[in-house]
Structures are given as C-alpha cells and as structure tokens.
Structure 1
Amino acid sequence: MTVLSFGTFDGLHPGHVELLKHARELGERLVVIGSRDSFIRVVKKREPRMSEGARLTSLLALEDVDMALLGDEWPPNDPYRLLDLFDFDVLALGHDQVPDDEAVRAILSEIGKPHVRVVRLPRFDQ
C-alpha cells in the first residue's frame, strides 16, 4: 500500500518527522509532496524560511520517506494534477490541513479515486 502526504515542511521539525513516521506506518511506501516557495508566498503570505530545494533535501533524508517531490507552482493550472500522478491507497493529512475530510473525499471521488482512505494524523509536538 502506498501512502501519500503533503505539506509545506518549511523548517522541518520533530513534529513533522513524527507525522511522517506515523504516515509511513499506514502502508509500505510513503510519497511526500512538499510545497513550492510560490505556495508559501501566496497562501501563507510570507517568505519561505528555507528554499524549496533545501526542504526537498530534508524530506529525502528522512528514513521513513520513500519518495519526495515538490508540488506545482502556485496557483496551479490543475490543483489535483499531482494526485493523478500516483496510485495511492491512503492520503495522510495533518490535523490542521485544509480542506476538511468531506471536501477531500469529494475531490478524490471527482478524480476517480473514491477508494482512497483519508487519515487525519494528530498533532505532534515540535
């Protein structure tokens, strides 16, 4: 089973590491999509603390991450394009990630992946 997770990971801290460890335990393979600098600037309305390249390198260095890549530039032409790139069984989300589970399930159904299990992971201390 493949688990997909995504996030900004701008300043990778022990809470992120713990979240990804628990995400990995949900399957045999963990794919992580990290946010681009443009996402941080537009959505989070601040400058990135680390470059997107440094964030990607940090993710790739984690033992529990089997594959990591950067998301699309923001705003994307197709916000769900990356979900179509992978066959995954579980979508592991952080406790505070948006949208809510109902909206996530609707998106997954819309793109032909209604079988994907959505798991909300708890907050882990930084």
Structure 2
Amino acid sequence: GSPELTIKTVGHQWYWSYEYSDLNEIEFDSYMTSSPYRLLDCDHRILFPSQTPIRVLVTAADVLHSWTVPTMGIKADAVPGRLNQLTFFSDRSGMFFGQCSEICGSNHSFMPISVECIPSNKFGEFLMSMV
C-alpha cells in the first residue's frame, strides 16, 4: 500500500541527518557513539513504527553515500543533487543496524545507522515527545 510515513535522510561526511518530512520540526543529526555495539550505535536512532508502510527519501550533501540496513534488506544510494527513495514494511519490532556502504572518505567506517522499529502506540508517544 501507500506509505503512511515519509522520512528523509541525508548523508554527510561523516554522519546522517534525518527529517520526518510528514511532520513539522522533527529533524536531527545522528552521529556514531561509543556503546556495547561497537561501531554500530548512534546518539540518535531513527525510529519507525512497525506494521506500517514506510518511505525513506535518501540524498547526500557532499559525496556519494549509501544508506544500508542489511538485516532489513534495504539499501539506497545517496547522491548529491538527487533524491532516491525506498519503501519497506517491518513486520516486527526490534533494533536493526546498518552503515554507509559506499566509500566516502577517511571516516567512512564511522557512519553507522541505527534503526529502531517500535509498536505504533509507542511511536505516537515518541512523536509527542519531539514537538
């Protein structure tokens, strides 16, 4: 079906930024942080509601990047000046880790992606806490 939520992600040297483009004023940068999940966790995880069709718009601000979450089977090239998109549906809640999978410079290996799929009611609480 049609996506119920659209999120824009922008690759930068060497972090990701996110914007819940269907919602006003919810945007943030996501940098790698030290955690038990070595080289995988971020200071701000991207949250999606499970059991919901999602569209992710992907682009880059500087050089080629690739927004990839292998365990979810999703990958989209992030190209400056271009807007790529992917759609997916997560049938379960959980944590999923990914990374930039396009060599983009000296700190390429420090651009993790942390996705947390949560039940829809918890996602509503998250949205209320962000505004």
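Rule-based calculations on the coordinates, nothing more; no lab input. None of these values were measured; they are calculated from a predicted model. Cβ atoms are built from the backbone, for glycine too; each structure is taken alone.
Here mean count of other Cβ atoms within 10 Å over residues 17-24 was derived from just one of the structures 1, 2, and that gives 15.0; the source is 2. Looking across 1, 2, the calculation of FRET efficiency 1/(1 + (r/R0)^6) of positions 49 and 113 (r between Cβ atoms, R0 = 30 Å, to 0.05) that yields 0.40 traces back to 1. Here distance in nm of label points 7 Å out along Cα→Cβ at positions 1 and 97 is compared for structures 1, 2. The highest value is that of 2. Starting from the value -7500: which structure in 1, 2 was helix-only ellipticity at 222 nm (-39500 (n - 2.57) for each DSSP H run of 4 or more, over all residues; to 500) calculated from? Value -7500 for helix-only ellipticity at 222 nm (-39500 (n - 2.57) for each DSSP H run of 4 or more, over all residues; to 500) corresponds to 1 out of 1, 2.
For structures 1, 2, which has the highest computed value of relative contact order in percent (Cα under 8 Å, 6 or more apart)?
Evaluating relative contact order in percent (Cα under 8 Å, 6 or more apart) on every structure, the highest lands on 1.
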